Structure 1
């Protein structure tokens with residue numbers, strides 16, 4: 001099965017589950033506004049989005065066009081989170097998932113490796129590309145950025161400059177609450193979406 005087919009099937013499953021969810025009750029627990037007139041307006045991944053009910057299509061509010069299927073799936077899976085989203089204040093890597101250690105190398109290949117290859121030691125370029133998202137600097141590594149994802153959920157990028165002996169390196173860190181929101185594959189898709197969005 002192709003990646004697109006798998007994402008399409010996952011979107012269909014997520015929408016089917018969401019039809020039985022009362023979003024007016026759930027959204028405040030997720031740090032999102034209450035839907036009005038069968039439409040949920042939210043900010044996610046640096047964009048203003050509209051989620052229409054009952055079909056749960058996710059559109060870019062500015063262009064009116066559907067967003068990428070990977071982004072749509074992240075939004076829908078976030079809406080499926082049954083527990084209130086409260087930041088833990090503790091950062092974890094992808095290794096924080098039970099299967100994270102096993103998939104660590106593929107995770108790196110999908111996320112920080114392409115970013116490092118494009119950015120190198122050019123922090124000005126990194127800052128410029130970060131403006132595609134909502135972010136703020138944080139004191140971590142040689143350069144750190146806290147990037148807004150959806151609701152209160154954030155991702156932290158820790159960037160380390162290279163020198164004559166060592167190449168640049170980077171870490172993608174999540175608030176520990178993410179394990180209650182997304183499965184490991186969603187977390188990997190999220191990290192890849194951010195890192196590739198900075199290329």
Structure 2
């Protein structure tokens with residue numbers, strides 16, 4: 001299913017068609033080459049002072065990492081995520097090499113997540129970014145130290161029809177129109193200069 005964005009001006013086609021489906025083909029597998037390409041796209045994201053604070057947990061369906069990530073999903077996310085081919089969790093290193101706080105770690109990790117998403121779309125894969133998970137359980141499951149903070153989990157795979165979702169409310173969300181606030185609400189100053 002395609003739900004192209006209605007933009008004020010034409011933008012890159014990948015960005016126009018990017019959205020976050022929940023219905024995934026439970027038989028699809030992401031190739032090793034595609035996984036490597038997704039991580040490479042994220043690896044080459046810009047970062048403040050080239051600090052590269054992002055870290056990845058890669059979890060293929062059927063693996064221990066996958067099961068651990070599914071268990072920590074909040075609410076209805078546990079219902080649809082098992083069909084994803086792959087989960088990639090992004091963790092941010094919150095300190096610099098000298099141990100001082102790194103205030104831009106979450107921002108830098110978000111850029112890495114964005115570039116990973118664009119590469120996935122380029123390769124015909126769908127991505128849904130998930131913030132609904134139990135952070136303390138994540139930290140415990142993956143034995144993260146206090147310098148590392150879980151940021152996001154990305155469900156990745158081949159999109160399936162909305163009817164594959166078992167819950168009617170999820171089906172309705174899947175086919176609902178995409179919405180965004182107008183630019184006028186988002187730009188504080190300078191839009192019409």
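By the measure distance in nm of label points 7 Å out along Cα→Cβ at positions 54 and 86, tell me the structure among 1, 2 with the highest figure.
Comparing 1, 2, the top value of distance in nm of label points 7 Å out along Cα→Cβ at positions 54 and 86 belongs to 1.
1, 2: which one has Cα extents along the principal axes in Å, for residues 94-181 alone, as calculated, at 39, 30, 20? Before the final figure, lay out each step's value.
Numbers: 1: 39, 30, 20; 2: 51, 28, 28.
Of the structures listed, the value fits 1.
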Requested in this report: Compare distance in nm of label points 7 Å out along Cα→Cβ at positions 102 and 166 across structures 1, 2 and report the one with the greatest value.
Outcome: 2
Query raised in the report: Once mean count of other Cβ atoms within 10 Å over residues 46-53 is calculated for every structure in 1, 2, which label goes with the largest value?
Result: 1
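For which of the structures 1, 2 does the calculation of relative contact order in percent (Cα under 8 Å, 6 or more apart) return 29?
Working: 1: 23; 2: 29.
Of the structures listed, the value fits 2.
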Report summary line: distance in nm of label points 7 Å out along Cα→Cβ at positions 30 and 150 gets 1.7 when computed on, of labels 1, 2, structure 2
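With volume of the Cα convex hull per residue in Å³ computed per structure, which member of 1, 2 shows the largest figure? The partial results should precede the final answer.
Numbers: 1: 127; 2: 145.
Across 1, 2, volume of the Cα convex hull per residue in Å³ peaks for 2.
Compute distance in nm of label points 7 Å out along Cα→Cβ at positions 62 and 158 for each of 1, 2 and report the one that scores greatest.
On the way: 1: 3.2; 2: 1.5.
The structure with the largest value is 1.
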Query - Among 1, 2, which structure scores highest (criterion: Kirkwood radius over Cα pairs in Å, for residues 6-109 alone) - result: 2
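Only the coordinates and a few stated rules stand behind these numbers; no lab work does. None of the values given here were measured: they were computed from a predicted structure. Cβ atoms are built from the backbone, for glycine too; each structure is taken alone.
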